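Derivation of every value follows stated rules applied to the coordinates shown; laboratory data play no part. Quantities reported herein were computed from a predicted structural model and do not represent experimental measurements. Cβ atoms are built from the backbone, for glycine too; each structure is taken alone.
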Structure P
Amino acid sequence: MQFDVNALFMYPVLVLLITLIATLGKLSGSIIVKFFSKLSLKQTALIGWGMNSRGAVELVIASAAYPVFVRENAVEIFSAVVIMAIITTMIFPVMLKHELKKNPLVMDD
């Protein structure tokens, strides 16, 4: 397997698309839980951001799927998934710090 950091600059649309899909999937999944629990929308969104920061699952899937990717695009797709995992992992601490600064008791409601 190869990782090419240049994929971030050569294929920014692919990286952005994969990152957006992964983020929206995890956020929407956690927000659906709101309807089955007593958690607020902010609380479930924070849980979604926390799930989003777990890049290990994406890396395992990318590693397992690597041989299946079309040979021409394998490095680009794999690199985009790795970059997405890095980006989503780095976003959570920023989001959490911002939300806790605004509302320190957000999870106590």
Structure Q
Amino acid sequence: MSELEELRRRLEALEARVDEVAEQQAATRHLAVNSDRDVAALQEQRRADMQLMQALRQTQLEHTKTLEEHGKLLGALVSGQVAMMEQVGSLTTQVGAIIDHLGITPPEQPREEG
């Protein structure tokens, strides 16, 4: 083989290799662009998730405060009901004592039909 033919063969091989490298670079660039898009989409989703979590946290704090207020109110209502039931019991005892003292026989209570 002559030197010129050897150079042509090497040049063709080199050009083929350059074409392969150019194709690989294009594919790599395409992958990089897609990766950038994927990362951007993930970042956007993460921001949305964080906003949602913050909104849920705020709602939970508000609900906790409301439940605490309701608990205090319910406690006060129960205490009031207990006090009134004690008063009713005391009044019932006193009325019974008065009826006994006066010698009054209370009328029979009508029976409930069931």
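The table that follows gives values for the structure above.
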quantity	calculated
Of the structures P, Q, the one that 10.0 was derived from, the read-out being mean count of other Cβ atoms within 10 Å over residues 44-51	Q
Read-out distance in nm of label points 7 Å out along Cα→Cβ at positions 60 and 92, computed value 4.6, structure in P, Q	Q
With helix-only ellipticity at 222 nm (-39500 (n - 2.57) for each DSSP H run of 4 or more, over all residues; to 500) derived as -34000, matching label from P, Q	Q
Winner on distance in nm of label points 7 Å out along Cα→Cβ at positions 4 and 36 once structures P, Q are ranked, highest first	Q
Which entry (P, Q) yields the derived value 7.3 for distance in nm of label points 7 Å out along Cα→Cβ at positions 28 and 76	Q
Among P, Q, structure where distance in nm of label points 7 Å out along Cα→Cβ at positions 20 and 52 as derived comes to 1.4	P
